[in-house]
Structure I
Amino acid sequence: MRNPLAIPWKIVLLCFVVVCIITGVEIYLRPAPTLPELNYTETIQGSVGELVGDIQRPAVQARKVPVVIICHGLTGWRSENHNMAVNDSLLAHGYATVRFDFNGHGESEGAFSGMTIANEIEDLHRIYDYVAGLKWVDKSRIAVAGHSQGGFVAGVFAGDMGRRKVKCAVLLAPAACIHVDAVNGIFFDAPAIIEDMPDSSFYWGRWFGKEYFRVARDIDVYKRTGAYKGHVLIVQGDNDMPNLFRDSKKYPEYLKNCQYVELPGLTHCYVENYALPAEITLKFIQENL
């Protein structure tokens with residue numbers, strides 16, 4: 001006897017076909033997932049205002065990508081030739097890069113006279129947090145690299161964060177001399193006695209705030225950087241300014257895993273050969289990131 005509650009198979013088939021059609025149309029009309037751009041400019045909140053920077057990802061990449069945050073030097077900006085040589089070399093070999101202008105520099109907000117090493121370190125913390133929050137970033141493989149004062153900042157930041165957060169660090173002609181000379185009342189061979197200084201002083205065609213020198217004196221660059229236990233590369237031209245050359249050579253005394261490379265004939269920004277420090281940096285990153 002036929003079950004009166006049974007549903008005819010033709011109706012079941014028709015319902016199935018209708019559901020498939022509706023589902024197919026919905027999938028077809030659904031917007032395609034948007035992937036992060038390979039290269040874009042970003043603005044984030046820094047220590048004293050908005051910071052402007054460039055994020056670049058390699059065209060061929062894994063689901064999660066290792067990243068190097070590159071820090072420029074005093075009075076510099078994110079796209080200087082020596083920074084770009086390092087940036088482009090890393091990018092060509094599968095590493096994402098992040099370059100921001102610090103406060104008071106380049107396109108970022110803030111008065112230069114209000115810039116200090118302390119608020120640049122805070123800027124770097126904000127940049128790091130932004131980078132670590134990106135879905136495509138391998139958070140276990142974030143490195144920092146910095147040139148001149150950016151090297152000072154990157155080293156102290158790595159020491160503060162530890163190797164679990166910062167996998168390795170590259171310090172390019174790091175300006176440890178800013179601290180050493182500030183302790184001795186000097187700023188690149190010019191007198192800088194903090195107690196006798198006005199609220200702002202004119203050096204290198206720029207107005208520096210008194211707080212810049214006080215902070216530079218009080219941050220023990222070797223002690224703070226020396227707390228870092230990961231691998232560190234120092235790249236120093238032997239024709240750099242004497243105080244920079246003198247104090248860069250001291251880093252290995254304070255760092256457990258430090259590789260110091262001296263480049264004959266190169267000055268502070270490596271204008272004689274941008275490719276050489278970029279090649280050395282790439283090799284170090286490949287071995288340690």
Structure II
Amino acid sequence: MPVSREDGLDVSTKPLEPLNGDFEARIQQRTISLNSDSGGGHMVVEIPPGWTNPRGYCSATQDIYILEGDLTHGNEKMISGCYSFIPKGVAYGPISSEKGCRALVFYGAPYDFIRSEDHEDGADTERYRANQKTWDIPWEDPMKEMVEKTTFMDEETGKPTRPAGVLVKVLRWDKDPEEQIALVSQAPGCIDPGTEVHPHNECLYLISGDCYIGYTYDTKNKADKKTDTVITKDHYLSRPPGIYHGPVTTHSGVYWITYMSDGYHGIFKDVPEWRDMTESYFERASY
């Protein structure tokens with residue numbers, strides 16, 4: 001899914017608007033990204049306490065991650081940190097929230113909700129994942145098998161590698177077309193001293209923590225270079241192919257949910273001034 005470039009969008013600044021579809025009143029959303037080709041996008045849905053809605057299905061696939069509160073669909077109660085994948089046309093519900101809810105939703109086509117007790121004809125019900133408790137998924141090292149090119153060297157072995165301190169939980173990884181949704185954790189003080197660029201789209205929502213990015217620029221238009229970007233909770237990044245970003249560091253640690261339109265591929269190059277940049281951030285940051 002093609003995306004526009006966002007270098008640190010404060011999602012709270014996006015207006016609240018009604019969520020499209022046959023929903024009961026009071027459910028709203030903040031649109032944070034739209035794809036003009038597919039009609040899909042990314043949004044934060046906000047639901048008030050006590051809200052309920054009948055069963056139905058959506059016109060688009062949905063990846064749903066609960067940021068705060070609770071959301072029940074059918075017999076599944078999702079709480080903060082839970083994830084569901086609902087394919088297009090798969091009926092779910094009834095839907096309700098006891099305490100209210102904020103949920104991040106990635107959707108793959110124009111979004112509409114249709115009330116129905118039954119699935120849409122042809123819906124792929126076998127792919128439905130109703131309520132994945134992400135704390136039950138083990139953390140993995142995402143870099144050891146994925147580095148295609150890097151100038152960062154292990155001082156002991158002299159071989160290309162990536163700095164330690166990054167862990168991943170893959171929530172969904174489809175191959176045709178390829179899409180990956182994952183949780184990413186970076187340890188406090190973790191520093192990636194180079195810049196990184198991808199041949200695919202990359203979108204990130206910062207669930208908690210802080211992140212410093214030294215440079216961000218388009219390889220085809222270096223005049224648009226941004227420096228010393230700092231983002232915190234409920235900020236969003238999106239990068240089409242060809243956007244260099246780095247060095248990257250975090251003072252207190254950072255927890256992301258990411259969308260990639262491919263499996264992870266990264267090409268890296270050195271930033272000689274990385275130490276001055278990151279230590280300048282540490283000097284003014286605080287836990």
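Things worth noting here:
- When helix-only ellipticity at 222 nm (-39500 (n - 2.57) for each DSSP H run of 4 or more, over all residues; to 500) is computed for each of I, II, the one that comes out at -11500 is I.
- Distance in nm of label points 7 Å out along Cα→Cβ at positions 189 and 237 - structure with the largest value, from I, II: II
None of the figures in this text is laboratory data; all of them are computed from the coordinates on show. Because the structure is predicted, anything quoted here is derived from the model rather than measured. Cβ atoms are built from the backbone, for glycine too; each structure is taken alone.
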